[in-house]
Structures are given as structure tokens and as C-alpha cells.
Structure I
């Protein structure tokens, strides 16, 4: 889909929850293209997480898949963690989760975040989850771009 034709603040083909996990067309730099997903940590007022998920129906059962998304942290971002999770679509259970501390994501530089799992029958769900700082005084933002789910060779 042409990103300029999508006028909503939601990313096409993704489900979101929580607050301030939006498709952004004016944030720079992008990893590629004209838009990205922006998590506005400075605007979070509660303690609940925010995230995105996408169902992938066409996976080959028994094959290992790598989910990757690029992340970019602002210099003062003080969110707690970014989790990547792969779930069995039919059973709705986590196959694997990888947790990144936001402080480990390079500031001002794109970094690939990855997680891998063996695909079950019936497809997979990819999940990106951000946990906010528990105390007030939340700062910064996290950018996400160029997600992919690729079978290993």
C-alpha cells in the first residue's frame, strides 16, 4: 500500500492498543520510506503498555521465522522495555518473547530488534510491546520502522 494514501494515524494492517502508538508521516529520520510508527512516551500518563500486533496466516508449520523491526530511541527516552513476541495464531499462546531494555537501544541510531520461533500450524502473530516508565516524568519517543517476518534458510 502506498503510505501516502493511508490517512489514518494507525499503521495499515496492524492492530494497536494502549496510547500514543501512532503512524507518523512527519517524524524523521525514517529507516526507509515516508512514515514510521512513533511511540510518544512523553505523552503517556498511565502505567499500561502500548503495542502493535499483526496476524500472519501464510507461514509454513515447522519452519523457523525471524521477526525483525528497526528501532530508534530519542536521546532522553526513559521508557522501560520493548518486547517482541511471536504467538501461535490458533492457540493465542506465546511461542517466544525477547525483551530489550530501552536503555540498550542506541540513541539517535536505527537498530534492528529481532526474535525467532518455529511456526505452528495455522499461522503466527507478531507483537511489539512497549512498557512505559512506572514513575511520572516520562520523556522522549521511540520510532519503529521496516518490520519483516522472514523464514530462515
Structure II
């Protein structure tokens, strides 16, 4: 497993992921919707990996739903960085993380443009279940683990 740590600008929200393959084999998905373009989001995930989201102060985390409203977007309410997207369904949690929260791009491969707005809600959900992290844990409170600057 390959471990990476990232964070929002102020460090209030940190993420740790374990990837099944080396980072350069992952190609972050730059969604072409207006919302993701405005936030320069490029999503990465690994259904065989794991994601830990550490939120030091739950009052500083902000959520937003846009478009179809199926995904819950997590922002830092302090510095405004878009950190991850979550989908909760039938007791399961799937997530993708914004590759931009990793210093220096973390060695990911080149980005690819995707257009989920062309998919039906059912097609989006099926895609997310196949390619997003399914081993996701959200930890709120306490000091998050240190991550490289």
C-alpha cells in the first residue's frame, strides 16, 4: 500500500489515504461542471484503498450539495478548501478526495477531464460505487495527525 497525507490550507481538515498502486498510476478526474471548475477540483479514489478524514473541529467543516444533490461536498469552513466528496447510501459510505489537497500533487499521473453531468443519477451512483473509496472513516475532534507541508 502507498500512503499519502494531505490537508486543507489551514490544516483543520486532513486526509490520509492508502492506495493499492503507486500514485503515478492514478489520474485525477477533473470534472467539467461549473462548480468543480470554479474550485479547480480533480478527484482521486481507489476502491481497493482506504481514506481517513480527520476534522479537528466539526464546527469548521462545511458541507454543500450541488447539481443532482447526490454527493455531499466537504469544505473547510475556515480556509474554504474543497477537500472531498461523500455519498452515503444504505449504511455505506463512498468518497473521493480532491487531489489538490496533497502537496506537490503527490506524484499522481496526468489529470483527465470527465463529465458526470452527462450521466443519470443511477449511472453516477453505479460509477461511484465502483471507483470511489469504500473504506472510509471520518474522525471528528482531537488533534489530526501531522501531514507534510
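Given a value of 17.1 for mean count of other Cβ atoms within 10 Å over residues 54-61, point me to the structure among I, II it was derived from.
Considering all the candidates, the number was obtained from II.
I have 40, 33, 31 for Cα extents along the principal axes in Å, calculated from one of the structures I, II. Which structure is it?
II
Computing FRET efficiency 1/(1 + (r/R0)^6) of positions 22 and 78 (r between Cβ atoms, R0 = 35 Å, to 0.05) for each of I, II, which one ends up highest?
Max of FRET efficiency 1/(1 + (r/R0)^6) of positions 22 and 78 (r between Cβ atoms, R0 = 35 Å, to 0.05): I.
Comparing I, II, where is distance in nm of label points 7 Å out along Cα→Cβ at positions 62 and 102 highest?
Looking at the calculated values, the largest one is I.
Upon calculation of helix-only ellipticity at 222 nm (-39500 (n - 2.57) for each DSSP H run of 4 or more, over all residues; to 500) from the atomic coordinates, which of the structures I, II produces -3000?
The correct label is II.
Please state which of the structures I, II yields 3.0 when distance in nm of label points 7 Å out along Cα→Cβ at positions 30 and 134 is computed from it.
Structure II accounts for this read-out.
Rule-based calculations on the coordinates, nothing more; no lab input. Keep in mind the model is a prediction, meaning the values are calculated, not measured. Cβ atoms are built from the backbone, for glycine too; each structure is taken alone.
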